[in-house]
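Engineer: Structures are listed in the sections that come next.
The numbers here are math on the coordinates, done by the rules we state, and not lab data. Note that the coordinates shown come from a computational prediction; the quantities given were computed from them, not determined experimentally. Cβ atoms are built from the backbone, for glycine too; each structure is taken alone.
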Structure P
Amino acid sequence: MSARSNILNKLRAGLAGTTPRPDDFDEALVTRPWQYAPEDRITRLRSLMEAVHTEIHQLTTEQWPSKVQELLESRGLKNVLYAPGTEHGKQLAEHWQRAEPRPELLVYDRPIEEWKEELFWQVDASVTGTVGGIAATGSLVLWPNRHEPRLMSLLPPLHIALLKASEVEDNLYGMMQKHNWSAGLPTNLLLVSGPSKTADIEQVLAYGAHGPKELVVLILEDG
């Protein structure tokens, strides 16, 4: 018998003759204080994220690729990392074919060991999607996968995140319910509320020490 089976059997044996406690979870405790009118969710999310140096723009679904190009060129950046296997990646690539001049599009299509130096030190920016936002805390929810590994949002100095206005929920519990997280969580899920920041012993706040120096959120209006 394996060590794992041995441990599990001991745990099961320890439950013999016991009665499970009733589930007295009160959903209202984690939802009622953090509920907002639908028209107020974006306003609250914006105010909280902008308070911690996040740059936010509200656009249509047709306008955002041009905005990405504008953001990159205004900063003099040479390249941007994107995911061609996503719908927004395809839309960005189509725009890039028509746009001149433009920074270079980089694809995350190799194991990290094959281009670690380039990924860590030569990628200027990245564009990723999100699965939604949380109004109560002013946070983005990122669900990394094989198309958009988590390093895409953690390494480049500038992270541009796409957020659909219709996918902003009141609170974390609402997000969990909507996406049925209890049926299966990802190996990694990110809650992002602003650019990376830290403070030393003298309480001097510095941005970009452990991740992107800049976070730009493009809120996409439906239609």
Structure Q
Amino acid sequence: MGEAINTSEILSATGVDLFYGAQMAVRDAHLSVARGEVVAITGQSGSGKSSLLYCLAGVLPPARGDVRFEGRSLTRLGDDEISGLRRERFGFVFQYGELLPELTIEENTALPLRLAGQRKGPALAAAGAVLERLGLGELRERRPSQVSGGQSQRVAVARALVHRPAVVFADEPTGSLDSANATAVLEEFLGLARSQDTAVILVTHDPAVAARADSHYTMADGVLAPREATA
């Protein structure tokens, strides 16, 4: 008989090592993420948490070990298959939003759908619906330079979730915001993700952000460890 598959698990890392030249960035990392689960990884700058995030997303290949998405080993997929996963099944939120300045807010939000081959009209309609849900409907025709930092990060959240991905990878998603905006953006981000049963893996310096997660890991010197729950 074949190996039993955990049907609730959507992403996993087993014994993952990652190097930058001779320097080990990630050491023997083990992680399991369930569908719809929010996982936080905290640690100091240079601890390896962003490196692990990009390894889990198939951006950086591990030197040793395995990363699996829906039971498939990312290390065994070709470049086109990996690109397809990142385009259609994964979403990304970065610290500074990384919106394209030449596109409107609505066009930025629709980008994952357009890259996946959806026609412009339906893609913009879907983007508009997500923007409305996040209270950004009136901004849809503006350019990124015409919105605030908090609004820009909300747009980045909308773009990451518009195609209803299986997993969103978030690298310091509220790190560039003041505390009030950070709290609001995080509430909207996690609320929308959970309503879509989208798993979220986020790296952060902020313990308040990590406290909103279902699971919390810490990272130091490339070593990932689960954080014990406190009463």
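Engineer: Please compute mean count of other Cβ atoms within 10 Å over residues 105-112 for structures P, Q and give me the label with the greatest value.
Structural biologist: Q
Engineer: Let me ask another. For structures P, Q, calculate Rg/Rh (Cα atoms, Kirkwood Rh) and state which one comes out highest.
Structural biologist: Sorting by Rg/Rh (Cα atoms, Kirkwood Rh) in descending order puts P first.
Engineer: Let me ask something additional. One of P, Q was used to compute distance in nm of label points 7 Å out along Cα→Cβ at positions 89 and 129, and the result was 2.3. Which label is that?
Structural biologist: Here the read-out was taken from Q.
Engineer: State the single structure among P, Q that was used to calculate FRET efficiency 1/(1 + (r/R0)^6) of positions 113 and 185 (r between Cβ atoms, R0 = 25 Å, to 0.05), giving 0.40.
Structural biologist: It traces back to P.
Engineer: To which of P, Q does the computed value 26 (relative contact order in percent (Cα under 8 Å, 6 or more apart)) belong?
Structural biologist: The value was obtained from structure P.
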